[in-house]
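Q: Some structures to go through are shown next.
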Structure I
Amino acid sequence: MSAILEARGLRKVYEGGDGTPIEVLAGVDIEVEPGEFVAIVGSSGSGKSTLLHLLGALDTPSSGEVRLDGRSYAELDPESIAAVRNRKLGFVFQFHHLLREFTALENVMLPLLIAGEDESRARSRAEELLASVGLAGRMTHRPSALSGGEQQRTAVARALAADPLVILADEPSGNLDNANSERLHGLFGRLAREFETALVVVTHNRALAGRADRVLSLDGGHLVPLSGVESMP
């Protein structure tokens, strides 16, 4: 099976305050198959979020390339990149970034409406997704009336709205208590199987990493495979 998401030779270099170059990524290679759940771990400051931003076309590498569904981001103009982020990628962050003036249902509908979907179809899709993440009875609530776990599950439903090829998640349970973390981890474990969506998750959480098909550690600017969560940094 060919990779749905792949990166070759990704380097990211920043300029330090004194003008000295700081190499965060030193030639990262990764391939993610359709429906595969990959966890990326590593110490704080190792470049995990930087890598996720490059994979999600939120930033550009100093060198190397990322390909999604066989197409290099470098071949795309800004409008096409924006379309890729909206229609082929889903994002879940530690802080859910829900729009507080909208209900859970409206938050999940929004990516579909932006993509030009008919309102009734967007509503039907959003209702289906919210039900699938256990929020059938909370759809009309605004974020302020939802618990932290409910808000994050709404964010997951929103990430799934456009039926993306890949979901990228950055410390998705980092702001939750143990009970809500475990519920979210179970949801992530279902995603790849039930929605056939590839999932790349950056996490410090051993329980979440333990649900992944593969665990990779970002160390010294390179990705290396780990045999299990017991060897996580």
Structure II
Amino acid sequence: MSTTTTPEVFTDITVDPFVRGFLHRPDKANGSGLVLTHGSGGNCNAPILIALAETFAAAGFLVLRCDLPFRQDRPYGPPRPGDAKRDRAGLKNAIVSLKNQNAQRVFLGGHSYGGRQASMLCAEEPTSAAGLLLTSYPLHLPGKTELRIQHLPNLKTPALFVQGTRDPFGSIPEIEQAIKLIPAKTKLVPIEGTGHDLGFKGKAKREELPGKVLAEFGNFFSQV
């Protein structure tokens, strides 16, 4: 793997909604790009996103970790019901921004809410991204039974799911059943003993998880 440089502050104000975040440039590019975005309570500085961005950039990916439009508008608090469509437009613009940075193919990744919006964008526009990396997919609210699966039968983009075995937003059996609805190739990677944060509060998991995700990502998409 190559080493990484300090991420660059990145803003593209030529589009609406505009793109804001940090760009990780690899020393030796492999031609692929990855957009990473955050959950409903976080932003692009979430530790898990930083760690994934650094790991993927070290492997040659051009990585953009970006704030969704709702977070650009409000520094705190969850997205509002009317924000989702604009958030998806922001992700679409982020993909275009990476392509403008000479990424030949761009993958789209997101944690929790960000991943759900990424999957919905690809269900609406199948050619938006080369593939999806979905960490801690929020299949339902904790303690609720209503599943957020309406768009999954329309998802034709290959998707790699990374889910904690103790995630209250979706158990492993629930995620397994949900991804059967997806007509594209999928894979579920369980992270044993972790919740919605994928155990990222623990030092050992911070060191271990990004490398595991990168390895699973490489194996999965090399077969797509």
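Q: Given structures I, II, which gives the highest value for distance in nm of label points 7 Å out along Cα→Cβ at positions 133 and 197? Show your work: numbers first, answer last.
A: Values: I: 0.8; II: 2.1.
With respect to distance in nm of label points 7 Å out along Cα→Cβ at positions 133 and 197, the highest-scoring structure among I, II is II.
Q: I, II: which one has relative contact order in percent (Cα under 8 Å, 6 or more apart), as calculated, at 16?
A: II
Q: If mean projected area of the Cα convex hull in nm² is computed to be 11.3, which of I, II is the source?
A: Answer by label: II.
Laboratory data are not the source of any read-out in this text; all were calculated from the coordinates shown. Predicted model only: the values in this text are computed from it and were never measured. Cβ atoms are built from the backbone, for glycine too; each structure is taken alone.
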